[in-house]
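Below you'll find a set of structures to go through.
Only the coordinates and a few stated rules stand behind these numbers; no lab work does. Everything numeric here is computed off the predicted structure, so don't read it as measured data.
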Structure P
Amino acid sequence: MKLDANYYNERFLKEGDMSIPERIESLLSFNPMRAKWENQLEIALNVWRNNNQKFIDNPDLFFEELPEAVNCKLSEIHIDQTLQRYVYWGMEINILQGFESIKVQPIRVYKNKNGKIICWDGQHTVIVLYLIITKILGLRPSDVNIPVVIAKGHQRADMRRASMGVNGDEVNIFNDFDRFEQYVYGVRQDGITIETWLIAEQKQQYLEQNGLFLSDDRMFSNDIPGALTRSNEIMNLNYDPIITKYFAQWCFCLNGSNRRFYGIEVALMYRFFDLCERSEMDVSLQYIQSVANACKGVLGDDFHGDQFWAKAKLSLENYYRTSPATMYDPWYNNQDGSINANATRRSDSREINYLVQCLEHHGLKVPVVQREWIVKKEDSF
């Protein structure tokens, strides 16, 4: 199985219903650190064994201490992968190792139009219960009852909105990655037409078209080629969706999206293409290719944010050393010939300033920006 951008993006096209063991297998299959988490889970289960001998001696006591609610066979509960977010395996470990039966809450479920019982909230809990019941107590899911609360409704879209509403401050709240994922699932699987959700799905299309996928630390996929590990810009509604298209095309033109994209380069290129769009420039694929070719000059065959800023900082230092306005100013120039570090602090405007002037040296049209210093061609990339 090859873990690449296509593999991670294909999950948005699959139907969601799966059994609990299928969901566990699906989650682990996405994880390059699978062996580590399987080992950690086994350790956590052993901690549970040591802390809860009374339940092992008397499994009936385990079920007696679960909260009272409508009972449902564990085997009848299904998890919709398009409705539930990617599991925090660290949370599963913490629940097992610090298990207290009084903390267990009923699983929130609903019956879909086919009468199947679907978990819409409580995925972490139901997976822990499944692991304890099958791996420690040695019972069959079809022989045990689990407390559930059945929501009055049959539409997955309603459950999705409810799920995002109840995940508040006292639990692992939805982060930008979770929200983006739910927006895309909601549009593709449930036909939701909320504008912000449609925008996210459109951005997902741009990622897919250019070999990218939005990644998250807990998926351990940040080093997979094509991983976009920064969600700030893609979730920023101040950026028109077309900016994500330009950025994704830049990534592909730069290096075939053959590595992760993060940090300075994401923030910088979003700002640059946003300036281009606001300046009503013609940002064609040919133009983006030319920008990417120019940006390769930072490393010779690729772009790197830290190296980009190192070149920009050197250009700024050379300016301070030679400009009549600053070359004799002691605030800029230290006695040892170095430049005051406070005078060359990195900023958004300085990054854009340097990028725009470097692209000009490559003969490219650029948006108008206020220039803090003049970048000499020998200091460009």
Structure Q
Amino acid sequence: MDDRYAVKALTNDHETVMEIEGMEIIGPYANTYRSKLKAVRLVIDGVEKDNITMNELMAPPITAGAPNVGPSEFRAGQGDKYGGPGNLVCTNFGKGILAGGAVINATPKVGPGQSLGIKVQIPRTSEGGAAISSGKMRVRLHTIQVRSDAKLREILEYHGLLQGGNVDCSWTMGDLANTDVMPITQVQKQVGNGNFGIKNWSQLPGGNDVGMPYLERFITYAQNANATTENTWYDFTMEGTNVTDESQELAWNLDRNRAIKIEHIGVMPHNNLKELRLWIDGSPKHPQFPVSPDLNCLPMPMSIYTNGGNTQGPARLGKGMWVWNNQASIQVKDNGTAVPAWTTAPTRGAMVAVWGYRYRVPGGV
């Protein structure tokens, strides 16, 4: 496949807006493995949303005859009459404001007259991609659509999100563990100019026309493009080509205008992988987690094996990992035997996926 991709799109009419709460990926499969996907991304009105990059292990579907387990915070809806989970809505992007979710969930938004597409990219064979893929796949989106200004305002008012004709998009950011560098700060923002309507929809967090300051969902993954060095922490960074794409970098050096918060992590372990570390410059402690196959406490949402099913992944990080006006990285270490670089399947290395938010705050609030 070698980096080829496909895009399929649909378009809203000029009185309809859409919100995307989640994504599920079904297939493709190759024998007993899930085929490698480099990136599955939304394309909204021609803009590829590179703040959300999913792969074959990150977006488990609900399917018949399967346990369909998973973290409850990534599913919403009413359970069945027997106390089971029922047909839950996928909310791995966040519960939408049209369903009563928080504005700062920053769910992707498609405005009136805008198009929505899905881009699927297959990695090069040297990165684990299949030379020939005959497997079929589906990308299933969970969306909410509203037509007309009147109905949009009615729903937002019902959920208490429309005040004085505006939607409050303010948020709090900062880290209690390091307030010297990352102070607890309230960022104020209103959208609507006193007459919020469908014309303002894509100005909300998650939309194409959002202005600064803003926050957006940040979901991505990294895999080692080089073999690890025995008993040495491995950084997922373009420096030294430890990853093959900038979207896979899990090492940051951010000024006061930019911030990242990581809330969930999932790891696809390797037999030679031992632990994962959250490294933050200047911190007296760097939290570590066992991620060997038998002790992994940060599971990926899906197994690489077709009969592996869904898991309870990804795992929540408590208060989360903040990076703001600082340097930080997510690192892994082997058990004394190197983890090989990813190459043609079934030779695979280690994979780390993260779910969180990115912030832009001009002027360094």
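Given 22 as the derived value for relative contact order in percent (Cα under 8 Å, 6 or more apart), which of the supplied structures P, Q does it correspond to? Present the calculation step by step, with values, prior to reporting the outcome.
On the way: P: 13; Q: 22.
It traces back to Q.
Who wins on percent of Cα pairs over 12 Å apart, for residues 70-125 alone among P, Q, i.e. which is largest?
Details: P: 69; Q: 75.
For this comparison of percent of Cα pairs over 12 Å apart, for residues 70-125 alone, the top structure is Q.
Taking Rg/Rh (Cα atoms, Kirkwood Rh) from the coordinates of each of P, Q, which one would give 1.10?
Working through the options, I get structure P.
One of P, Q was used to calculate helix-only ellipticity at 222 nm (-39500 (n - 2.57) for each DSSP H run of 4 or more, over all residues; to 500), giving -14500; which? Intermediate values should be presented prior to the final figure.
Numbers: P: -14500; Q: -1000.
The read-out comes from structure P.
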